[in-house]
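What follows is a group of structures, each given as structure tokens.
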Structure P
């Protein structure tokens, strides 16, 4: 069977935006919700170091790719560098005297160092698994609600655009690292490739979801929540309502289908409006 690849008509455009982050100085900048803000701050804190790992993982294998994929890799790296920069700026808005940001960043750095210690292939496999998570967010952002109102509907517009831009570009480049993985493992048997990526997804899912829940709970405790209440409230947000992670179970599960490719879930139509909006701004 011929291995699937990204459709030829999908192109990646690095859009070098600088977002106004002043609204994030508010403790509960996301719709006035301490829980939603804690969860999204927790994710944002993982992005700068995490996306640098993604870039390095792909860079380590770019000598094995040619043609359109080589250009996609270049554009993937450019997009992720801008994402890392903008989330670093967002993270700097969090009140570090009130919230345990330094402690969370230290924990993230330790986990990233462990990921890097496994070498380029383990880094690449971690990247394709985590890219599957980030690409799921674009679909979910369209549907999630807090108290009957769409997520981000009461958020400073520049911050809403930051997260929508990030989700759109993650969708746009969601298969680049995976296509690199397929090239880098072209001498592997299909069974070995399937086993490695499936086992890695199970391990990374457990770790990633646990880490986000832990970091968000730490932020909520700083807001005055009792530790057990913080953990329970974050768990409900992630898995029950609005179910930031739980709502994506079908897309997540598709990973384990033999012959899977990220563009099996073709959501270009969902992203078309966002892409047009940001492309127009980028062209100005």
Structure Q
């Protein structure tokens, strides 16, 4: 981007123990190399005394990510910051995993196509072949790797190999109905998002909307969260609910649920790719627009 660009060129995120001078020091370092701050948000979690900040800024021509990190290194060391800088000139890459239910996949690809989600799809992985036609239509690599109890470790190994080869910024489990191993979950913590088809922690397992119908619930919803070894217990990024009534059938609830799941997952992916989600133990700090 040129020096006269009005759009942010980089995003800085950090977390550290709270103490005076953090904002001033970081802003001063950005100003020192000629950067101009376009957005800034911060949050102090008083309990653990943890400070979080996100800054989108415009760097002048010739000042790249490495130079920015080098400039900020002394401040990061002094304050004990977990600090990251993303270069917006490189579109983030995502790898999408899906099973038979393809509504979340279709919605993600549509939002990428129209530009609401700014991302490149490194590929689509599925343990079923139904999504192959979607991948072909979108011109994307499709990897059909069936899985059963005997082949689960090998199939996950193939996924790991693809991740190593493609180096995606985010792994999206778009209704991928397989439980990932503890090793996979730990290795990709904070970089793998799952959509859970209920408003956590209710109605886990098969046919959640049928369970909800049997219990006469008045609200159904969906939760997007980071993948952890504890099934559907990872740090929550986004949630949504919708009111339902006694006259609706289980099929009506399924249809409503599909819409909610698609929206919630897309919003969670967008928040992550825009570096608006910072991990805070078992929780997240989400800096919205």
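Here is how the numbers come out for the structure above:
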{"item": "Parent structure of the calculated result 1.20, given that Cα Rg over 2.2 N^0.38 Å, for residues 76-187 alone is the read-out and P, Q the choices", "result": "Q"}
{"item": "Computed -22000 for helix-only ellipticity at 222 nm (-39500 (n - 2.57) for each DSSP H run of 4 or more, over all residues; to 500) - originating structure among P, Q", "result": "P"}
{"item": "Distance in nm of label points 7 Å out along Cα→Cβ at positions 92 and 228 - structure with the largest value, from P, Q", "result": "P"}
{"item": "Origin of the value 8.9, where mean projected area of the Cα convex hull in nm², for residues 116-235 alone was derived from one of P, Q", "result": "Q"}
{"item": "Read-out mean projected area of the Cα convex hull in nm², computed value 14.4, structure in P, Q", "result": "P"}
{"item": "Structure responsible for 47, 31, 23, with Cα extents along the principal axes in Å, for residues 12-139 alone calculated and labels P, Q on offer", "result": "P"}
{"item": "Structure with the greatest value (metric distance in nm of label points 7 Å out along Cα→Cβ at positions 60 and 196, set P, Q)", "result": "Q"}
{"item": "At a computed 15 (relative contact order in percent (Cα under 8 Å, 6 or more apart)), which of P, Q", "result": "Q"}
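Laboratory data are not the source of any read-out in this text; all were calculated from the coordinates shown. Only a predicted model underlies this, so the values are computations on that prediction, with no experimental measurement involved. Cβ atoms are built from the backbone, for glycine too; each structure is taken alone.
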